[in-house]
Structure P
Amino acid sequence: MADDAYDVTINIKAEVKHLPALIEFSRLYFEGVLSVSEKSYLVYSLQLIIAEACTNVMRHAYRDTDGGRLELAFKVVGDEAVIRVSDRGRPYNPSEVPDPDLDQPKGHGLGLFIIRQFVDSFQYDSRDGQNVLTLVKRIDAAAAQAPGA
């Protein structure tokens, strides 16, 4: 992906009350730019990825602080939807977050587990006080996984 410019970038206070607006805006964007036959399943998948990634920032990155901001950016390049979520909160190492016990899903790690199930590429970087999670979902793969496809 040589193109670093995103179609949409939203910088917002990292508060859970803003989550419905982020999810709805992402739905409108992806419905408008995607042209695959199983668009509703793909758009739902992308909304779920965005909801879980943003919720993690809102609930964990700024825990025990006065809060902060998150930046959500997304674009479609070729056959990939690319989502980037960044913040300046507490860094973490996603590889150290264990998979949740699905028999008792109240523990930690469920959001990351869900994200990993839906994306084709998961990249996290933390440097110079900024955490950046970049997620890629292949559009053709998502259409092939749609129920009934």
Structure Q
Amino acid sequence: MRYIPVDTGNLKRSGVLTELKDGAKIVYRAPYAQDVEFGIEADRPIQGTQVLHIPMHIRKGYIRKNGTYVKPVSVKAHDVVLNNKRVIRIRPKHSKFEYDKPIFRVIDKQKARPGQFFLSRAVKEGLPGISKDIQFALKQVGLEAK
């Protein structure tokens, strides 16, 4: 748990430890856990469908390049289905404490990201002490390690 990168805490909360007869199994159920552990290769296409619900809003009026004015228009609530694309939210920062209005962009490829190896590092850290853990467990059941 110490090495898990935390942004929203969803990945950390998705971890499940299951005891087995001969050990334990750790599973992170967040859909992006594998991407965080091992990273993402450059320009990997996005797969899947994202449905966005766009609430009722007013589209502002504007002046076209030819000088004609387009009146504001009321747009009804509707859904937008994005196949193999994803909407990302960018929050521009003016200063340490001030953010501007968010900007939304539709992307179809993900940028390369290096792996965090949070689970691999935890296992490597625990391996040196595993022989002591086994000896302790054997003593608990009445057996002695030779």
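Things worth noting here:
- Top of P, Q by FRET efficiency 1/(1 + (r/R0)^6) of positions 43 and 75 (r between Cβ atoms, R0 = 25 Å, to 0.05), largest first: P
- Structure (P, Q) behind the derived value 2.6 of distance in nm of label points 7 Å out along Cα→Cβ at positions 19 and 91: P
- Computing log10 I(q)/I(0) by the Debye sum over Cα atoms at q = 0.25, 0.28 Å⁻¹, for residues 11-66 alone across structures P, Q gives -0.94, -1.08 for structure P.
- For -10500 (helix-only ellipticity at 222 nm (-39500 (n - 2.57) for each DSSP H run of 4 or more, over all residues; to 500), calculated) the corresponding structure among P, Q: P
- Looking across P, Q, the calculation of Cα Rg over 2.2 N^0.38 Å that yields 1.73 traces back to Q.
Each value in this text was obtained by applying a stated rule to the coordinates, not by laboratory testing. Just so it is clear, the model here is predicted, and its values are computed rather than measured. Cβ atoms are built from the backbone, for glycine too; each structure is taken alone.
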